[in-house]
Structure 1
Amino acid sequence: MSIYLDDIPLTEAKERFEAALKSIGMWGILGVEELPLDEKVIGRVLAEAVFAKISSPHYHAAAMDGFAVLSANTTGAMPSSPVDLPCERESSSSRAAYVDTGDLLPEWADAVIPIENVESINLNGSIAENIRQPALIRIRSAVTPWSHVRPMGEDIVATQLVLPAGHILRPVDLGAIAACGHHKIFVARKPRVAILPTGSELIPIGTPIHPGEIIEYNSVVLAAQINQWGGVATRYPITPDTFEEIYRCVVQASETCDLILLNAGSSAGSEDYSGKVIEALGEALVHGVAIRPGHPVILGVIGVNEGLKKGIPIIGVPGYPVSAALTGEIFVEPVIAQWLGRSSISYPKVKASITRKVTSPPGDDDYLRVIVGRVGEKVLAAPLSRGSGVITSLVNADGIVILPRGSQGLDAGAEVEVRLYRNSEELDTTIFAIGSHDITLDLMAQFLATRGRRLSSANVGSLGGLIAIRRGETHIAGSHLLDMSSGEYNLSYIRQYLLDKKLVVLDLVGREQGLMVTKGNRKAIRDLNDLIRDDITFVNRQRGAGTRVLLDFNLIKLGMKSEQIRGYEHEEYTHLAVAASIASGRADCGLGIAAAAYALDLDFIPLFQELYQLIIPDEFYLSNLLEPLVDLLHNAEFKRIVGKLPGYDVSRMGSVAFDLRA
């Protein structure tokens, strides 16, 4: 009878899986391969330590082109009192013999004088034409024993350990292995991992897509992870959601693989066949681990049944892409490390302050994706979207913050440990941008990448950007906050929230704001007055967003109340997210920029012109970090590309709107 343990702690789940693998003899190197020493073994893991067969060099070797001598014979040589030594090949400790770099040092010699430090002389005292074959050499400086000589064993001494077992081979390692006398090596056999995507709604990459269909790419991500970690991945075709088909595919994969990843269908839904197949072929050890994302993972072992070879681990991988990728990191990589005999991957870590309050399920280990930047003396971590289906949250993530079970979240400013996906040195070239979303920032990031800078954006709205500046948590903030009394942008809010801050405000773009509506505007929406119609569903921006302020300002002018608008409380954090809500049918319209509407093939009703500006604290404005960004605002090519966006005006880009540094 199989055992299901719902929401068991991560450590317990790993312990159960490890115990099961040990019981079937799969907690260690799976096999050893003997391979010839060539460039193809790069990245392989040594299964046996490499001990030197011979020394390197295995003889006393000349380290320079020059003349081998007995150092004692050079004693007393000075510029004013040179010493002459005859040059012959006969063994004689009183003579000198020419040697090329790498030549065997004569038995009687203990030093080499570089050829440029001798005078080649004929017997009659004239300068020899062939400086390598003179009758004698004249030296004007004494040499010490073993000067310019590579003594035997200088690099490697026979029998010494050159590389330990478990070492991942690098290019330079191959040279050391060859130098110590080996021409073959023993490496761990690569684990074979089968990846089985399941789901009747899935379609292969490159197939024309229709509503209700999902492009299957989890298997590509998982396979790339497996290959990167040193395994060999085999992606199987998409299997329909039927017990019989999944069963057949698992049996087939078990014939050649060491591990099966059964992707999707691991929830408790009516079409959950992963657990049923595992039960039919073996034992499900765990169904549900207390982690977010990745909660519905299954860990099991299939055994002897209908011709299966005994003891094959199987993991039911959740279907959401973030859950699938993190399942690979959490459960698969440590197992592959064991099978290869290497240490599990250790990520660099850095301490940082979280930029906003986050909540966390109290019973789960929560894997929070963050972007990381160094602002002044602070290292900051800004949370990204937490949805299990948001693969870009991993693409954009600089690292992971693990909130342990029972924490229930973090307050803004709390210190956290970030497990970095990037090199920590990259933080010094990262420009942190917190504030309002604009498509220009995405283009800016692309341009800055070629200029040695990385732009990381967190979209929290214009007001959130000002607060981030006040807290010293960002290099720049994008803002387009309209003053309802003056009609001016940003300045009154800066004076309210950033009174004591020295700042520079640069114009970035003028933007056209309006209503994004479905293609063809089937409900004949004309302006804001239509938002109170019973047949209209609106999608809004979050509190503090400049677009939300613009909407509220104009609702007041029109004498309209937010309670009259169906969907006013439905909030999104970017213009593109608003457009996506409309394109998907969740809403009929939303206020946003023209470029977002056209990006998703929506219609656009222009209503307002606004100014989007960059607010930069004085300490960063003229810094080396921001210099490429400020220069970019005057770059003709960048202006041309931004100016092609629908509804954008770049005529004032880069102009100083307000200099508040006095």
Structure 2
Amino acid sequence: MKVALVYPPSTDPTAPYLSVPTLAAWLRREGIDVVPVDANLEGWLHVLEPSSLRQAADRIESRLSELDRKAHLTHEDQLTFSALYSARAEARVAPDEIESALGILRDSRRFHDPEAYAFATSAVERAQAVVSAAYAPLRLDFTAYRTPFSLLDAAEIERDSAPERNPFFDYMTRLAERLLAERATLVGVSVAFPGQLQPAYSLAHLLRRLAPDLHLTVGGPALTQILQRLSGSRLERALAPFHSAVVGEGEIALTELVGALTRGEAPRGVIRGRMLEDLSLLPAPDFDGLPLARYLSPEPVLPYDPTRGCYFGVCTFCHYGLAEVGTARYRRRPQDAVLDHLEALSRRHGARIFYFSQDVFDPKLALEIARGIRQRGLDLRWATDMRPERSLTRERCQELRAGGQLAAALGVESAAPRVLQLIDKGVPVETVADAITQLSAAGIAVEAMCFSDFPTETAREALATLAFLKQHEAELALFILGRFDLTHGSRIAQQPRDFGIREVWHVEGDELETGLFFAERRPSKSWRERERLETELERLSTEFLLRRYPWAGALGTAHTLLWYAEHGPDVFRRLARAPFEKPRPSPTYVARSRFDPSAIRTLSEAREADIWETLVQVERRVSRTAYAELAARLPPAEPSPCEVRFAIDHEPESRHLPRPKLRRLGRRPSHKRT
């Protein structure tokens, strides 16, 4: 039997993810032939080809021409028109600059040149904007794959799988032909992040049509957290077009599935994965077969998992990974096995930097590994997520640095004592501050992970977190301040009233229950207070060079680690103080349009927000019919002929054309018959 393990779009293509190499190592040790496929990397490389971008640019112009010929534009037409115009300038340059940009990201010298790197990342984002606009209403980047009705139900999933709505369709067709040529018997799709859900379904729908006898199974954290709360007919619809799904850890379950298929059985439905109790049985991840030289980085940064689960495991907001509630039970690999694996992987693949990918790293094990790296004389650097524990003393932090620790992303969460108590964080603000100080003093890049809007958090408490970050600005390499998001398996979702929440709900029509909404007993912040928070956050952000995931300047990414290793832990503060980006000439284009894109964008976006506010918060039902009812009440956009000037990174500017003057004709003389 041959098993194909597929990691679908859309997520980070700068480094391999851990799921496929981990499962490949386990199955290969069992004597099973494995074909690993990073379809995320391959799919993005296909979409970012100059020829693909030219097709996307042509598609934008064709769709604009079609809309321009209409007598008027409905609300949905207006949204499409606005999306197309927003990327019209980018479509003119993206096909010509993308190859240079990808070359910079893979070049060890130019990658570390700030100006060249800025150009490369901006060029890739421009290309993504072109692809999104060409397939509007799709929103596509390295973290998201969204349409207005994404994943609402099985019908919407299949609708979004159609070639005219799926920019990865041509690549997926080639991949399907390749898997058939490989004579794979089982295809396992690993879905780690929400942005991969729809592409995973799209690939499965395609494979089901082309190869109905091929067994399709799916697993991974993003699917596990959806399927484990569904049952009956809703579960059956959510599984289509997959034959089976592994919920939980996959090694044992996938091996048993292979055995069943070998015996001629045809397993269907949900397969409950068994937790691997003894991680000493787990081999090192096997990256053989993955195209490490094609990732968008100048050198490989490999993931590795010394542990599974969370050793603390009581934070009230957390529901993470392969667990029904909270986090999985904590287990760790033996120290010597970790060191053996790191040494072997480094030698085989030329990797000098590793990212320890786990829920959280126990400081005790971190210290053991750091000491082992130093004792073995290994030239390795590593980074990971950590709790800001009291045990992170000056001496231990110095040992961690000497043993290769490059960066630590700390779960700071909040600097308000009452909020930390509600979170059940287990460490006071003073301990968090001391951990930041000691790690930074040792030369380790400290990244602070925080969020606001925990239920009942006041504006004063949110400002306390910002003030804490400002106070430790000189010791921080990067920070993030996200917004609280309620997740199904957290203690807050299970006991909402204990946290000041009046009610929790799903909207009717959301069969997969991907959205979970809540309302506090009383609003904790006014809109003026929220505006002040945004202002203070923007002010603090200017002190760091922050970029979107997965670029250098986002927390814990492969690119960020490479920049720490080359330029030091304070690189993103230094670059913020000394801007390096020279203004690039941006050509301005001019076109005539029967409709005004500037006016349409402002009005249509506001109306769209009102529609979804009504659907989610008021009516609490979502469907195409319900949406269409509200959209039909909105007035259409009438023609307003104008000349439009558009350029990269600028909103289109419209200048209305004067209406042609009609020449008044004199009275024609009458000719009477005589």
*Given structures 1, 2, which gives the highest value for relative contact order in percent (Cα under 8 Å, 6 or more apart)?*
2
*Structure from which 39, 27, 22 was derived, semi-axes √(5λ) of the Cα gyration tensor in Å, for residues 287-638 alone, options 1, 2*: 2
*Work out distance in nm of label points 7 Å out along Cα→Cβ at positions 231 and 631 for each of structures 1, 2, then name the structure with the largest result.*
1
*Check the numbers for distance in nm of label points 7 Å out along Cα→Cβ at positions 423 and 535 across 1, 2 and tell me which is largest.*
1
*Rg/Rh (Cα atoms, Kirkwood Rh) computed as 1.14: which structure among 1, 2?*
1
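Given -6000 as the derived value for helix-only ellipticity at 222 nm (-39500 (n - 2.57) for each DSSP H run of 4 or more, over all residues; to 500), which of the supplied structures 1, 2 does it correspond to? Show your work: numbers first, answer last.
Numbers: 1: -6000; 2: -13000.
So the calculation was done on 1.
Throughout, read-outs are computed from the coordinates displayed, never taken from laboratory work. Source: prediction; values computed, not measured. Cβ atoms are built from the backbone, for glycine too; each structure is taken alone.
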